[in-house]
Structure I
Amino acid sequence: MAAVERELEQFLEQCRRQQFNEQEMRNICQPLVWHVRLKQLRRWAQWLLLPALLAYLLWSYCDTCAWTASAVGRLLLIQLLPYWNWTPYYNAQCLIERGAEEQPSKPSLGRHETLWENCVLCESLESIPTASNVSYSMLETQYLERGLPVIITDCQLRVDLDSLLVRILEKAPDLLASEPCDVSSNLLLRQLFNLDAALQKIPTTSAWHLQFRNCESKAVKASRLYSDRPYYYPRHLEPFYSSWLLMAHNVARHQTEIFVRGLIFVQQLSGHFEWRLQPKQPCDEASCPNLSLRLNEGECLVYSTDLWRLSYGLQQLQARHASIATLLEVNWQL
């Protein structure tokens with residue numbers, strides 16, 4: 001290094017003797033300057049890339065490090081809120097604003113309507129297929145993506161009336177304190193309806209029916225005490241946003257339509273109900289059939305509401321067992 005410095009000093013001394021001006025010296029030394037700058041740039045790049053590579057490896061292969069970094073990042077963003085409101089960028093689909101593009105508007109469909117192109121999916125359907133020992137990926141590829149309902153014969157979810165009442169009355173206070181939706185019952189007047197009071201009347205009533213939907217978030221979470229997920233419910237699928245409980249004993253029920261939306265899991269926990277799937281308009285005017293089925297204890301039905309309307313009833317009464325079914329609604333995105 002000392003020899004290089006001596007050679008550089010000798011070179012500068014010779015340039016002074018020849019009386020080069022500043023611009024000429026700059027032109028002469030330009031290759032050397034670029035070489036020095038490139039060397040410095042490489043040195044800085046090494047110091048920056050090594051930590052970045054280490055951080056990437058920790059983020060990719062160490063879950064604890066990734067979650068810790070994510071938590072620290074969120075805390076820092078929260079501290080920045082008084083100085084910079086970053087929430088519009090967080091909720092936006094694109095960071096860079098783009099001009100409005102004209103896109104074909106999608107038709108607005110009512111609750112009883114579907115796209116006419118879907119009608120070809122059910123034209124040749126004569127009955128609801130059955131399956132057992134299934135996985136969710138199999139259900140999705142073979143049935144749901146084609147708009148076909150399917151009965152799972154080995155769902156094996158069973159709960160008798162006494163056990164169900166104990167679970168709700170003793171272990172689900174959030175459910176009892178909630179205000180359910182879509183209530184139908186002969187246990188109480190609608191304006192006086194209280195879920196706790198209605199359930200208390202069941203053991204002393206000979207013929208009764210009760211239908212309600214949990215629409216409050218706390219009640220939906222509490223309903224998991226009795227609405228167990230079936231074995232084919234995958235972990236990556238988001239939790240159900242709404243749940244129904246349908247019960248009847250010693251009372252006939254005419255077919256009653258209930259409005260549900262998304263991916264539907266119907267689980268017959270006790271007894272039986274008669275169910276009917278009706279194609280939505282305009283498929284009901286074509287050759288798509290109405291599908292009637294009976295779910296017995298331990299059986300389940302899975303389908304998508306893109307094409308079908310649902311109703312249920314009870315005609316063949318059983319004196320010994322109450323008919324109990326749960327219904328789960330899931331936001332479903334292909």
Structure II
Amino acid sequence: MIKTAIESNGYEVVPMKSLFGSHSLAKEVQVITLNWFDAVPDYPMPKLLPYLVRNIARIYYFKANHIKIIHTFHNMLPHDTKHPVLSSYIIKFMCNHADRVAVLCDYSKTALKLYMTDEDIAQKVRVVYHPTYDGIYPTSEVNIPELSSDSNKMHILFVGNIRPYKNIEMILKIAEDYKEKDVEFTIAGKPISEEYATQIRKLGVKAGNVNLIPRFIKDEEMTSLYQWADIVFLPLSEKSSLNSGSAMLSITFKKTLVATLVGTLMDFPQDSMFTYRYDNEEEHYHAASVAFERAFQTWQSNHSNLRDMGEQLYLYAQKKFSLPEVAKRYGLIYSELEN
């Protein structure tokens with residue numbers, strides 16, 4: 001999507017790896033946009049250090065060739081990182097050496113105070129926003145046999161890779177709290193490991209009201225999953241999460257959410273969602289439960305309420321976060337760096 005946004009402003013986009021095979025091409029490139037360049041993989045140290053040195057050397061190579069750098073700041077820290085100190089150092093290094101820092105939500109400017117001075121934030125940081133996913137997925141529905149067809153129940157959906165930082169266990173714990181009520185959950189996505197899949201499967205069986213689809217979800221299945229849902233549940237980690245593509249995807253499919261109030265959702269009207277904050281992990285379950293109960297009561301009072309909230313979020317996103325709007329913001333950054 002970002003490649004499309006940049007190209008729509010009349011710029012030619014070339015893969016970064018092409019620069020290292022052609023010094024003459026590097027001389028022609030004026031701007032490079034980096035995504036996830038600050039990620040620190042969970043390699044053992046003998047493998048990790050050469051990896052980081054190579055990436056740092058690349059930044060100096062770009063600078064030596066007078067290539068302007070746009071660094072995209074995605075999250076407070078990489079999810080589930082085993083190297084938080086190194087991760088913080090790399091994020092700060094990237095912010096210091098970038099000519100512009102592109103951020104995907106307004107709250108990122110506050111989060112960046114951990115890594116940049118107020119003066120640098122004012123000079124370098126530009127908000128581009130996370131675009132909606134309109135036109136990305138097929139709109140036709142397909143049969144998904146794991147889904148129930150009981151329209152008299154409230155349907156709650158989680159879609160995405162099933163990993164510990166996404167707090168799937170909390171969703172299942174709340175599912176168990178509502179097993180005697182007209183509520184049904186679906187958790188769809190590929191688990192990080194077979195061991196974790198087994199753990200999640202046991203909790204789902206215990207709750208008794210969970211459809212578990214522990215596999216890769218195809219693009220053509222996405223519309224059917226979201227059409228099944230009344231609401232999406234995203235109990236994200238406040239420690240690492242700043243932006244959420246899953247939240248923007250849900251809104252693109254016109255679904256409201258029960259979710260941690262991460263930066264992406266701070267940019268939306270709060271009366272159209274059931275968001276919450278928490279100070280520590282012990283408080284997370286309570287805060288999520290209170291927000292979920294509000295959603296359940298809203299559904300009980302009128303089943304169309306949640307649909308109306310999702311529609312309102314979608315209309316708001318179209319005005320501010322559509323790909324053409326995001327493209328305009330990228331265009332402004334490129335124009336600044338050309339002058």
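Read the figures in this text as sums done on the coordinates, not as results from a lab. The shown structure was predicted, so the numbers you read here are calculated from the model rather than taken from an experiment. Cβ atoms are built from the backbone, for glycine too; each structure is taken alone.
If helix-only ellipticity at 222 nm (-39500 (n - 2.57) for each DSSP H run of 4 or more, over all residues; to 500) is calculated from each of I, II, which structure is the one that comes out at -10500?
Answer by label: I.
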> Any idea which of I, II comes out highest on FRET efficiency 1/(1 + (r/R0)^6) of positions 7 and 255 (r between Cβ atoms, R0 = 35 Å, to 0.05)?
Replying inline: II
> Given that distance in nm of label points 7 Å out along Cα→Cβ at positions 167 and 191, derived from a single structure, equals 2.1, which label among I, II identifies that structure?
Replying inline: II
> Hey, Cα extents along the principal axes in Å, for residues 223-270 alone derived from one of I, II reads 32, 19, 15; which structure?
Replying inline: II
>> Comparing volume of the Cα convex hull per residue in Å³ across I, II, which structure shows the greatest value?
In response: I
>> Among I, II, considering only percent of Cα pairs over 31 Å apart, for residues 63-246 alone, which has the greatest calculated value?
In response: I
